[in-house]
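Please find the structures below.
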Structure P
C-alpha cells in the first residue's frame, strides 16, 4: 500500500507524534509512506521520504492508495485540491473535540465559527477517524456514523533514555524525601494543572514537577506564590522527549478538563506509573478504576483522595501497563489502522 500523510509541520506535537508512530508501523509492515508538510519547522525526523509543499501546490493524488490528513490546514488542503476523479481514498484523523477545545483558545462565537467551517472542509474526505468512541459520538452531530470510525493511539518509546546528570541532580535535590507528582503537558487552562496546585497545601508531603510551556505559565506560578507552595513546585519548561523524566516521578497526573487522547497516559503506562486522572469521558472510556485513580473534575477534596490512593496502590501501575499491552500497543495500533484503510478502499463499513 502506498500512503501519504499530510501535516502542518514536523513539530514535536501530539498529532505529529501519532503520524510518526503510523509511519513506523506501516513501514515495518511493508507499506510505502511519504509525509507532506507546509511549514519549514522540523523537530521530528520520520523514516520515510518527506516533502515540503505550498498550500497552493497540488500533490499527485492518484499516486497513492491512501492520503491521511492530520489537522485543520491539511483538511482544508484536501477540500480545495482533491481532484474530481480521485482514486486515492482520503482519511482524516480528528485529534480533539473541535468546538470544545477551540473554546479554551477563543471566545465561543469564534470557536463555533471555526469549528463548523472545519467540519465543512471534511465533506470531501472518505473517512474520518476519531481517537475514542466518545469522540465518534460527538462528531455524529456533523457526519453520518458510516463516515466515522475510531482508533486508539499508541506510543513506542525507549525506557532507558537518560536525562543529563545536571537535570538528575536538580530533580533529586528538589524532591528530597517528598512524594513527587509529575506532569508533562502544554500549560493551558484545558490541562487543569491549577487543580494540582490548589491541592498541594493539603498534601504537605508532596511536591510537583511541571514540564512544558504555554500561556498559563505566569498564572500558574502566581498561583503557587498565592497559596504558599512556590517552594514545592518546580517548573522545568519545555523538554524534548519529556517521557525521559518519568522514572523520577512517584505519581503521574492528568487533571485535564478536555482531551482528544493523551499520549502521555500511554507513556506513563509503559513506565508502570501510578496515574491520577480526571474522570472526563475520554479517560473513563479507555482506562478503568483498577488501572488509574480517578477524581471528579474541579473537586479538590476528590483530587486529594485520588492522589493518596494512587500513592498507596502500587498495583495501579502494573494494571495500567497490562492495559497498554492489551489495547494500546503498536501492534494493536497498526492492526486497527490497517483495517480502516482496507475497509475504506473496499468501501466497507467498519465500526
Structure Q
C-alpha cells in the first residue's frame, strides 16, 4: 500500500522526536525507568586533596650494643611485639654477668657474717662483756658491707641490661620492609639494622589549606578515592600548626579495611565551606542540555514532567538543585535520556 507523502513526512518527524506513530496512538510500551526521591539534606562544597597512604607506626631500628651479628630478620618477615629481630654475639657480655654475679654473692656473704657478728656483740654488750668501741667498729663495717653489696647489685643489673641489648626486639607488630646489615657483619652501637613498618595501622596523609581548621574535626567522615574505587574514612587529626613554607596543615585520615598499601596515591574530599541545608537529588538524575540542566519528575500517574533546575554544591552521589521541586518528588535516575514530557513510564522496582 502506498503511503501518502504527508503521512510519510509526519512519521519521519515523529521518529526524529523519539516517538513512533504507535506511541502516539498509545500502543508503544511505557519505557522502564528508575526513580529516587528529592530530599532535604545538609551538604557542603568539597575540594579534593592529594594524599598518600602511610603507617602510623614506622621505625628505623638501631643496634643497642656493639658486636658481630649472628642473625638479622629477612625483608618481608612479619613479627609480633617483642619478637627478636636481630641477635649479636654476647659472649663477653655473658662473662661479665657471671663475674658480677660472683661479686654480689661475695658481698652478700661478707654482709651476712658481719650481721651475725653484730648480733653476738650486742648480746655481750648487754652483759658488759665487750667494749662499746668494738661494737661501733662492727656496726661501721656492716654499713660499709651493705653499701658494697648495693654497688655490686647495681653493676650486675647494668651488665644484665647490656646483655639484653645484644638482642634487638620489635617495639610493635609489623613487617620488616628493609634491612641494612646482614648475618656475620659487625655493627656498632647506633648503627641502623632494619626498618619496621606496621601494615595494620594505616592512614591517609594530606596537606590541607588553613581554612580546613574551621571545617574539620576529629571523627568527621570524609570520602577517600583510589584507583579501585572510593571509601569512607574518619579524620584522626588535623595538626593545628601550619608548615612555614607551604602554609598548609597536616591532615591524617584513618582508613578502614586492608585494601591499602603504604605509598599508595589517594584523593581525599574535604569541605570547602560550611555545610547548609539544601534540596538534593542523585547526580544521575541531572540532564545537561544546551538550554540548561533539568530533571524528569514522575507524577502520581507515572507521567514524565521536565523540570528545569540550577545545580549547586555536590557531595558524594548527591547534588543540590534549585527549581520547582519539593522534598519527596520522584525524579528519574535511569532512563531519562529517552524521555519526553508527558510520556507514561514504567517504574522499575514498583510493585504496583
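Every read-out reported here was derived from the displayed coordinates using simple, explicitly stated rules and does not represent laboratory data. Model, not experiment: these values are computed from the prediction. Cβ atoms are built from the backbone, for glycine too; each structure is taken alone.
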Subject >> Origin of the derived value 0.55 (FRET efficiency 1/(1 + (r/R0)^6) of positions 159 and 343 (r between Cβ atoms, R0 = 35 Å, to 0.05); candidates P, Q) >> reply: P
Original post:
If mean projected area of the Cα convex hull in nm² comes out at 17.6 when worked out from the coordinates, which of P, Q was used?
Top reply: P
Original post:
distance in nm of label points 7 Å out along Cα→Cβ at positions 87 and 111 computed as 3.5: which structure among P, Q?
Top reply: Q
Original post:
Out of P, Q, which structure matches 15 when relative contact order in percent (Cα under 8 Å, 6 or more apart) is calculated?
Top reply: P
**OP:** Name the one structure among P, Q that distance in nm of label points 7 Å out along Cα→Cβ at positions 103 and 191 of 2.8 was derived from.
**Re:** Q
Original post:
Thinking of P, Q, which structure, once helix-only ellipticity at 222 nm (-39500 (n - 2.57) for each DSSP H run of 4 or more, over all residues; to 500) is computed, gives back -11000?
Top reply: P
